[in-house]
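Some structures to go through are shown next.
The numbers here are math on the coordinates, done by the rules we state, and not lab data. None of the values given here were measured: they were computed from a predicted structure. Cβ atoms are built from the backbone, for glycine too; each structure is taken alone.
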Structure P
Amino acid sequence: MKKIKIEPGTVQETLLIPLYGRKQAMDRYPDIFMDHDCQDIFSHVDFQVSDQMRGKIGKIGSIMGATRQFDMASVCRTYLKGHPKACVVNLGCGLDTTFRQVDNGQARAYNLDFPDAIASRNELLGDRERETNIACDLNDLSWFDQIDFHPEDGIVFFASGVFYYFKTDDVKRLFSAMAERFPGGKLVFDATKKKGLKSMLKVWLKGFEMKDINVYFSVDDVAVLKGWSSHIASAQSNGYLEGYRPLDKRFGFITNMVFRHLDKSKMCQIIEIDFAKKG
């Protein structure tokens with residue numbers, strides 16, 4: 001099979017950055033992380049990993065990226081146990097394939113992202129059974145109409161590394177509208193405190209020369225999110241690195257100390273929001 005050439009500075013290159021991190025984690029700890037798709041994709045692309053990318057992501061970055069996907073999958077998997085026919089909606093999907101890790105043979109997946117990202121996804125991943133790719137702007141709520149939602153079946157949304165780039169007012173509007181439109185649903189996403197945004201901007205965005213991108217949304221007090229809408233039943237913050245399973249000793253003592261600090265300080269957190277049921 002002819003490999004797909006990935007040119008520097010393209011959308012495809014940007015989408016491969018988090019994928020490369022998960023691949024590194026898979027290569028290091030194949031018994032801990034389950035994203036076999038990231039390895040498969042890299043076997044089908046002609047892509048030169050720069051020394052900068054390799055150095056910026058490193059061991060800690062790769063474990064964090066793979067752990068975030070594990071967290072999202074854990075929440076989705078738990079939700080599907082009670083709602084086996086639910087919609088599983090990946091907000092800002094990029095090349096993420098979490099649904100494959102949680103697919104129970106009955107659920108339906110929707111992958112949402114900007115048109116250029118969806119075009120890359122279609123080229124690199126192709127069509128998949130019970131998956132629908134939707135090209136859209138998440139702030140244009142017309143995408144709601146493309147989700148075949150049935151309250152009795154349920155719906156779970158997840159977003160990895162997405163909402164940092166949204167203005168807080170836009171996040172509030174989106175969450176409130178989702179809670180009203182999709183009663184009984186669930187949303188899970190990663191977040192940081194306001195202090196963490198500065199670190200993200202310096203280490204990640206500037207480090208990868210994404211100078212035209214800024215970050216805005218943070219969560220210092222998760223209780224504020226519940227107050228955004230009467231249709232939000234609950235909101236809770238969990239640990240990002242060890243909120244869904246214990247840290248592995250093979251990561252190393254110093255690395256695990258860093259991870260515990262990030263969780264305890266809530267510089268890294270996973271937020272779960274439950275939407276109120278209708279009636």
Structure Q
Amino acid sequence: MFEGVYTALVTPFRNGAIDYQALEKLVAMQIESGIDGIVPMGTTGESPTVSFDEHREFIRRVVGLVRGKVKVIAGTGANSTEEAIWLSREAEEAGVDGVLQVNPYYNKPTQRGLIAHFESVARSIGIPVVLYNIPGRTGVNFLPSSINELLNRVENVVAMKEASGDIVQMMELYELCGDRLTLLSGDDNILLPFMSIGGKGIISVISNLLPVDVRNVVAFFNEGRIEEAKKQFYRLLPVCRAIFAETNPIGIKAAMSMAGHCTDDLRLPLVPLSDENRVKLRKALLGYGVALK
């Protein structure tokens with residue numbers, strides 16, 4: 001259901017408020033690029049710093065702009081199960097195709113706690129759930145054996161955005177869950193090797209700026225054009241490194257601003273890209289051929 005390239009959409013801000021005029025242009029660009037789907041209100045969308053009202057309205061706006069042309073997977077995770085359920089139900093009512101559920105952060109639940117959390121959220125809605133394992137941000141790692149147990153309990157957990165950085169763990173997950181769970185990379189830097197171990201695509205940050213190029217890596221690989229996929233992937237790598245030099249989404253916001261798509265405004269505690277890394281990012285983008293303002 002959720003194969004291909006999904007863009008982890010930035011949330012454009014202007015003067016402290018969400019810039020819905022810029023959002024319209026961002027969504028239009030994604031649709032025109034042939035992207036498979038859009039993921040609003042994930043980490044890249046700065047979901048921890050938006051209000052519940054902003055969160056709900058942003059998702060509704062994205063669904064309205066997309067008009068069914070691509071899939072929408074809304075970020076509705078939280079470290080409170082009740083909050084995650086409320087956000088997920090609101091997103092379901094808005095008409096999304098699925099929800100993205102990150103590991104509960106800060107409170108560090110056990111494996112049993114993670115299973116119980118995701119099971120409660122999945123049972124509360126009637127649409128598909130995409131898990132999001134990113135222990136570097138959440139402090140907990142959802143292990144393959146636990147994910148397998150969760151799949152035995154609920155039917156609407158259908159995919160996982162995997163960003164553990166552990167390729168061995170990813171292979172174990174594929175061995176255990178196989179076709180029951182669509183694996184999507186949560187890291188642009190390892191897209192090609194991820195595809196080679198059974199991955200079916202990516203929820204990408206850099207596709208905010210270069211959607212066609214990221215899509216080509218996946219398409220070439222799936223078509224058996226491995227050398228072309230490799231060439232495109234390694235061409236993207238310097239841009240990836242420059243964009244992720246500081247905490248996401250600082251770099252992609254700077255890149256989008258340089259290309260004239262939106263401002264690089266962030267909400268505290270995130271601050272704009274440093275001058276040193278801004279110079280490196282500009283050089284990487286120009287070297288790639290991105291037209292800058």
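So here's what we get for this one:
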| read-out | value |
| --- | --- |
| With FRET efficiency 1/(1 + (r/R0)^6) of positions 141 and 253 (r between Cβ atoms, R0 = 25 Å, to 0.05) derived as 0.00, matching label from P, Q | P |
| Distance in nm of label points 7 Å out along Cα→Cβ at positions 189 and 261 - highest-scoring structure of P, Q | P |
| Answer label among P, Q for the case where helix-only ellipticity at 222 nm (-39500 (n - 2.57) for each DSSP H run of 4 or more, over all residues; to 500), calculated from the coordinates, equals -12500 | P |
